[in-house]
Structure P
Amino acid sequence: MNKHTITYRQLFFVIVQTQIGVGILSLPFSLFTIAKIDGWMSLLLAGIFVQFSILAIWKLCERFPQQTIFDILPKIMGGKLGVVFNFLYTLHFLFITVLILILYNNIVSKWIFFQTPGWVIIFTLAMVGVYFISSTPRELARFFMLVTPLLLVLFFFILYAYTDVHFLYILPMGETGFLTILKGSKDAVISLLGFDAALVFLAYTNGTSTKKLKVISFASLCVTLFYCFIIFTTYIFFNPMEIVIVPEPVLYMLKAFSFKIIERTDLIFLSLWVVSVATSFIGYLFVTVKGVQKILSLKHHKKAAPYLGIVVGIIATIPSSKLETLMWSKYIGMTSLILSVFSPILLLLLAAIRNKKEKEVISS
């Protein structure tokens with residue numbers, strides 16, 4: 001085992017922390033606008049679709065042990081076409097990190113730092129990301145393990161809402177119809193992105209192939225159930241007429257709570273949520289920098305980290321209105337469905353057709 005490898009247990013925390021991010025606050029609202037009170041069903045359906053993509057990612061990486069997606073693409077598609085797709089994937093992951101910064105800035109500017117310039121908020125997180133991705137995968141995984149218990153605190157904050165819920169709000173179930181629920185699952189899949197980090201982190205993971213699959217699938221299942229719990233809770237806390245007018249229903253729900261020693265529960269929640277956003281951002285930024293390293297044939301990804309941080313920070317400052325942010329979210333969401341969800345399945349089929357695979361090299 002070398003300093004770059006991680007255990008399959010650490011892989012679990014990497015996937016969980018990369019998946020849980022910005023979408024946790026606005027997902028109940030976005031799914032309600034499509035599938036109404038059946039939005040939580042759309043989320044569960046999306047979780048099933050994600051499991052198929054995870055299976056394809058695992059099988060693809062199993063054919064090319066200890067190699068990232070950026071090593072695999074040229075071997076499946078050939079030299080020149082592989083370089084093109086490496087560039088597309090790197091650009092894809094880069095814009096996901098940009099979108100995380102944009103949405104993070106929107107929430108923080110709205111709820112916490114009202115007078116702070118957006119570029120300060122964006123570049124603060126960007127520089128934090130640069131610091132962390134200069135580390136090894138093992139160091140990243142250890143940090144992700146360290147902060148994961150904070151998710152339990154978020155869980156208990158949401159759980160307190162059950163002191164004032166109305167289960168009748170969720171009825172009748174399935175009223176919107178299967179096609180509408182299916183349509184809502186598209187947005188839900190985008191919110192569950194993060195599992196695709198396995199395209200890189202599997203290359204650094206020790207353990208048997210079967211264990212790796214179980215870990216990734218279980219990690220994604222945990223995130224899906226966690227998101228479903230949050231969505232379901234907001235739907236039985238607010239009546240359907242209220243959810244329509246609250247774009248961040250989780251925060252509005254928490255704002256209604258107060259304790260003897262805690263007045264603004266929503267701000268405490270946001271303080272912990274920032275950590276989850278940071279880990280999601282760091283996970284994707286690391287995947288992106290590995291792509292840059294491959295394209296530029298760098299000996300170590302650390303050299304590209306500061307420049308990448310500056311680039312994503314500058315791009316994230318471009319959208320200046322809510323409409324522009326929605327447009328960015330729409331287009332990045334579409335490319336994410338193609339490259340993160342469907343593409344691994346197609347790449348696996350192509351690798352099988354062309355009989356492309358390699359034996360694992362055992363390292364000491």
Structure Q
Amino acid sequence: METVIARTQSEVDTNEAVRSAVNALQAGDLVALPTETVYGLAADALNPASVEKIFAVKERPHFDPLIVHVHHKDAIRDVAEIPEEIKKTIVQLIETFWPGPLTLVLPRKPIISDLVTGGLDTVAVRQCDHPVFHRIIRNFSGPVAAPSANLFGRMSPTSAQAVMDQLEGRIPLIVDGGACSRGLESTIVKVEPGPAKPIITVLRPGPITEVELKKFGKVVFAERNEDVENASPEAPGMLENHYAPNKPLRLLTSPEEFSPEEGRRYALLSYRGQPRDGYLDSYEWDHVAVLSPGSGRVAEAGTRFFHVLRELDGMEEIDEIISEPMPDRGVGKAILDKLRKAAVKG
């Protein structure tokens with residue numbers, strides 16, 4: 001199969017890319033689409049044969065659920081139920097964060113198949129905030145299932161070329177909408193009634209942070225489950241072995257943890273590249289990559305995370321990636337989550 005990249009550098013190009021993507025979705029094909037978080041691999045969410053292609057192309061296990069994207073806030077009611085006891089909070093979250101990188105886990109409607117939800121009674125739903133994606137799904141006039149456009153367990157793509165590097169020859173079309181502005185997958189939450197205020201459980205940390213969410217309820221984080229590989233996760237991105245580069249990756253908690261092997265070449269993935277953090281000058285690194293140079297802004301680090309990690313992974317002169325710890329706050333929680341899961345194989 002030939003994989004074509006449709007550009008969106010001009011209005012004429014964009015119009016043609018939108019038409020091509022909509023036609024492909026209507027024909028039951030897969031299309032890689034840009035979102036504000038990472039590139040997604042989109043299929044008609046109501047067409048089981050199309051959804052099945054996602055699992056085949058990604059080599060993704062069927063128990064891992066998919067996110068369903070809707071074209072309008074009100075369209076959530078087409079795919080999900082909103083229980084009365086949490087309705088006020090769900091509406092507040094939608095009005096505040098949609099379109100945007102927040103995914104809500106809600107009871108599914110019968111129109112959404114077991115294939116999409118991994119057999120769960122819930123569905124993960126969001127409305128994307130990317131102009132090209134928005135035009136495509138609006139013209140398609142239906143929900144699309146769209147997990148990240150990468151091979152299962154590997155790094156999420158934040159550019160059209162990153163999709164091509166992994167999925168060339170597996171899908172017919174990639175719509176190039178430029179680099180993703182957020183760079184990390186959406187925050188996934190479920191809402192439950194609480195004794196004093198609603199309980200908002202963060203199933204997957206992402207760009208929408210605890211500080212932003214706590215205005216609407218008590219925020220808790222789902223516990224890591226080391227045995228989740230043998231069970232159905234509640235939401236996408238919860239499997240323990242995920243986001244991994246091809247090269248081994250090691251996440252340190254202190255500079256003293258690092259013991260180099262003779263003849264092995266190491267790159268340092270640094271948060272802000274500051275010697276005072278204790279990692280930069282602790283070893284003569286073969287390469288140093290910094291996520292937020294000097295300032296140490298976790299939002300900037302999140303945007304650059306997959307791009308920088310992919311660059312390190314492609315360096316022939318590097319044998320292993322050593323990562324500093326990231327601040328366990330805000331978007332830093334999402335980066336740490338991904339580093340821990342990426343480091344499992346290393």
>> With helix-only ellipticity at 222 nm (-39500 (n - 2.57) for each DSSP H run of 4 or more, over all residues; to 500) coming out at -8000, pick the structure among P, Q it was computed from.
In response: Q
> To which of P, Q does the computed value 3.4 (distance in nm of label points 7 Å out along Cα→Cβ at positions 69 and 85) belong?
Replying inline: Q
>> Comparing relative contact order in percent (Cα under 8 Å, 6 or more apart) across P, Q, which structure shows the greatest value?
In response: P
> Between structures P, Q, where is FRET efficiency 1/(1 + (r/R0)^6) of positions 21 and 261 (r between Cβ atoms, R0 = 30 Å, to 0.05) highest?
Replying inline: P
>> Matching task: 0.15 is the computed value of FRET efficiency 1/(1 + (r/R0)^6) of positions 77 and 157 (r between Cβ atoms, R0 = 35 Å, to 0.05). Pick the structure from P, Q.
In response: P
> 25.0 is what came out when mean count of other Cβ atoms within 10 Å over residues 197-204 was calculated for one structure; which of P, Q is it?
Replying inline: P
> Given structures P, Q, which gives the highest value for distance in nm of label points 7 Å out along Cα→Cβ at positions 5 and 309?
Replying inline: P
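No value in this document is a laboratory result; all are computed from the given coordinates. Everything quoted here is computed from the prediction, not taken from an experiment. Cβ atoms are built from the backbone, for glycine too; each structure is taken alone.
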